[in-house]
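Pasting the structures here.
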Structure P
Amino acid sequence: MGSAGTAAELVQRQWGDHRPGLRYEDTVLTHHQVASGAAARAALLADLLPAGGEPHVGVLLDNTPEFPLWLSAAALAGAAVAGINPTRRGAELARDILHTDCRILVTERAHLPLLAGLDLPGVRVLVTGTEAYAELLAPYAGAEPAAVARPGTGPGTRMLLYFTSGSTGAPKAAICTQGRLAAAGASLAGHFRVRREDVHYVCMPMFHGNAVIADWAPALAGGAAVALRRRFSASGFLDDVRAHGATYFTYVGRAVQYLLATPERPDDREHRLRLGFGTEAGAVDAARFRERFGVRLVEGYGSSEGGAAIQRTPDTPARAVGRAAARDDLAVVDPETGRERAAAVFDGAGRLVNGAEAIGELVNRGPTPFEGYWRNPAADAERVRGGWYWTGDLFFRDAEGFYYFAGRTDDRLRVDSENLAAAMIENILARWPDAVAAAVYAVPDPAAGDQVMAALALRAGAAFAPAAFARFLAAQPDLGTKMAPAFVRIVPAMPVTATNKVHRAGLRREGFWCGDPVWHRGPDGAYAPLTDEGLSALAAAYTAHGTPVPPGLDQRARPAPEHGPNDESQP
């Protein structure tokens, strides 16, 4: 099909293509109809955007056909889409809309209650699926993409403002230009050999960069169709995949674990799906997914802002992510000194034996496609320091140049003066047959540093068996002496963010006093329930060491757990 330098050019290629291009529930639009609908919205956009203002459109929608239509429209109009997270509320939601200078906000009836009472000066709200919306679009029916494409739109034209998730502070809006989006789509389409007859299943939220950059864009670049799911549903996944003839999907966070937790069916392998691409599934769950569904999962790494990428090659070890992309000069360094860390050393069982020397922050020392955050120079300066791009992610690198993910920098634990990475412990806990999902995080030690705490969500019908869990830990050859969880919290459902990532900030805040059953590991390695008396003893230990007592530990009644939004994420 040739190359395209902009997303607008990719949208224009759909004109005249009458193959199915967009599927949603019982609706099927051809590529031509998608391009026509995008052209109509682009023409409307050109008339509605005020002169002299930023050409930014906020999109507060679930994964309905209107979302990719507005993405395509913005590309043609030389505008930028700000994906607005529908799990945000009140002042935080208003802040996201106003911070990105949205002059128009496209939403749907289901989300109107979120906007009630918000002060959004200068923002015009369009509500899809209404008569007023249809009347606005009617005069532009029949518009052609080439005719409405904004002159001067090029690879450097701003296309996306997507918020990065963070555990603290207001989320930052990362910039993605038309050129970067088109290049990412073409790269993935080439790497995964996307065919025109493929169908990309988009079940991750489109307000997030993963669904747009790793799923929608390669479909657009490769001429494949897109099938949408309003919101991710583990129980509805296989039926959707089969109904739409999906061949490819992306995932983030705990989506794969939720799919594996659904009841097995005799038709689990009756589908066209051939590939899943994403992050955080882990080697154990990837193997389970392939065994059950017959689908290969490819774990990749690319920072949301585009500053660094790691690509999986055929010779990549099972637990590694891959090697540095050709354009990048990656290194694992000490976050404080910038000195490169030692190469990873493994024992005969595959256990990392020099984690304290090998684990560090991944940086890109070469040219980076990072395009900055919208009106946030402090965040730009934090991300790019000393000419290097700092990913905020922990990795280690072996002697052959393969990189292994070890978690976020704020997921680092320091136990008895040894640095540990949460992701490494989580990968071990994922082998526990009764666990659907595991999250590891730090709780403060009364004397100094941290203790390891784990939250486990169990498979349906399973109960936590402390003795069996202790035996399981003792049998893991790569579980270091400091890695065993001192505390285990059993959650009915893993708290996650709107993008299916573990809500670790909430878990850390709740700590021991969380309302769920918590088990404490004794000196003999056995686990016993953490009782009210045990909690009081913990509080006394903090006081005795002169360490601040964690919030809530000195209370006498446990609060309800602070679970994050799960929507349909749980099976």
Structure Q
Amino acid sequence: MKIVYILVLLLGITSCEFLDRRPLDKISDDVVWNDVNLVNANLAILYASTPFFYNENSNLCLMQDFMAGDVLIENAPYSWVNGELSETGGVMEHWAYDKIYELNTFIQKIGYSTIEPSIVQARIAEARFLRAFHYFEMVKRYGGVPIITKPQTPDLSKEELFVKRNSEKEVYDFIASECDEIATILPEVATEYGRVTKYATLALKSRAMLYAGSIAQFGKLQLNGLLGFNLSESKNYWQASYDASKKIVNSAKFQLYDKESDKSYNFQRIFLDEKNCETIFSKVYNGLGKVGHSYDYYHYPAGFNKFWGGNAYPFLEIVNKYDYLDGKSGNLDATALDGKEFDMNELFGNRDPRLYGSILYAESKFRNGSLLCHNGTYVNGVLNTSNQILGTYNNSNWFARCPANQNRITGFAIKKYINEAEEQVQKNESHIDYIVYRYAETLLNLAEAAFELGKENEALEYINQIRERAGIYKYTSITRELIRKERALELAFEGHRFWDLRRWRIAVEELSKKRNGIELNFNWDTKKYEVKIINADSGDRNFAEKHYYLPITMKRISNNPNLSPENPGYK
């Protein structure tokens, strides 16, 4: 553990597990690295510890979507949006040099193995993919970070131990070159489900180069090139993303999931029907022996939950993005709502079917019942907000006030990734695989890159493939704004939106706005709702220019002065 301690000290890592609990640490190196089963077990641990599904066993597993202003998480720290933790990075941190050390050690050790060379080459490629994934997660947070490809040991020189930051461009270029080489090694089809393949590597490159192209085009150079790119380089990165996405598309290995005739149910099933035709790479869970995640435990809709549940509630702003099937905007206007009553179908019926596969609203069907969200009920013109049962409505007891307090916060609940065919499971026992890369994202990446390269007809084609699968009308022309809106709808609650707004450099405006919900009061006589738009944010949102990068932090810099300078705007 001495080597790990030195790495912790020099890179400022605040905690390190380094496989402390694995039994392999009691077996000699000669045995571990020359036994294919032990090598595979070691690599499996490295897969499992990679945060493909961020905060997966915490009530903050939708934290990135909270930061994006798509959902409210009960009692969540506002971190960036109210500045409380803006000098440390808070819950958004991913300073992964403990994992980089483990992966570098794996790569080095297996390099001397007597195992079949083709197996060694494949396992090294998988570890390099995981390492590239970590570097992408760091570069999109901190900009330039040190690129370390060998395990740091006590016998290294001071210069090798006290590493300097590489530029943001160098990190993205490193990810691209790693992906290019790994893609020539890994198989097209995984030998075991859950292992990365050639196409998972191309999907990582597609995404990473999209970010690099965006930052080059919309960002700016800072710290003498440590952060940002020259604008002239944007085309190269757009092209790199385009090419990687094209290879996935041209492979004909994947297609948009379209098994169900009901388009909303079809969209819901993408995330529940495991190993489907749209999945490029998933993190696999079995839910047994606590080998699972906690998404259902925290986000199963309130009123149907047995345990915690109802922890995240979509804001009105994301609901407003789902237009009506006839093309009319789905944006609810406060003036038009005032003084009128509506049934839910008038407000939310006949919309983009992806709404119904992603979000629940009042009277949405779920399991054997309907979601309740109302704040009170008018009886003979008098508002009743008690816990009294007024009678039966929709085949259920109707409480004057919805007994699930959480549902009244914004008026909406999460449906995406929730398996309503099963009752809620305990913490760490959700078994639904988490899709890291799927074909629809590839098409969205391809459309965006094509558009920025001047290939508008191609961009339109790829966006319309997604919209046709969704069951919504096709566009006849395309704009940057429409491409961005399509990403918000298709990828809602999948952890993309916060990073998209940052890379497009529009987060200062978009992430500083207060978010809203709706307050519903039911009329027992008319069976309709009085609807009011209310502020539902529990804290202030104030995304500043400096928040386009997280701080390296003074603690890390004091441990290793070569990590300086600190990112702009931080102490």
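What follows draws every value from the coordinates through simple rules; no lab data is involved. This structure is a prediction, so every number in the text was calculated from the model and none was measured. Cβ atoms are built from the backbone, for glycine too; each structure is taken alone.
Taking 0.65 as the value of FRET efficiency 1/(1 + (r/R0)^6) of positions 178 and 458 (r between Cβ atoms, R0 = 30 Å, to 0.05) derived from one of the structures shown (P, Q), identify that structure. Value 0.65 for FRET efficiency 1/(1 + (r/R0)^6) of positions 178 and 458 (r between Cβ atoms, R0 = 30 Å, to 0.05) corresponds to Q out of P, Q.
Determine which structure produced the value 8.0 for mean projected area of the Cα convex hull in nm², for residues 66-169 alone, calculated from the coordinates; the candidates are P, Q. Computed on structure P.
Out of P, Q, which one gives 23.2 for mean count of other Cβ atoms within 10 Å over residues 98-105 as computed from the coordinates?
Details: P: 20.0; Q: 23.2.
Checking each candidate, the match is Q.
For relative contact order in percent (Cα under 8 Å, 6 or more apart), the calculated result is 20, so let me know which of P, Q that is. Only structure Q yields this read-out.
Using helix-only ellipticity at 222 nm (-39500 (n - 2.57) for each DSSP H run of 4 or more, over all residues; to 500) as the calculated read-out, with -11500 as its value, let me know the right label among P, Q. Working shown, then result.
Working: P: -7500; Q: -11500.
This figure was derived from Q.
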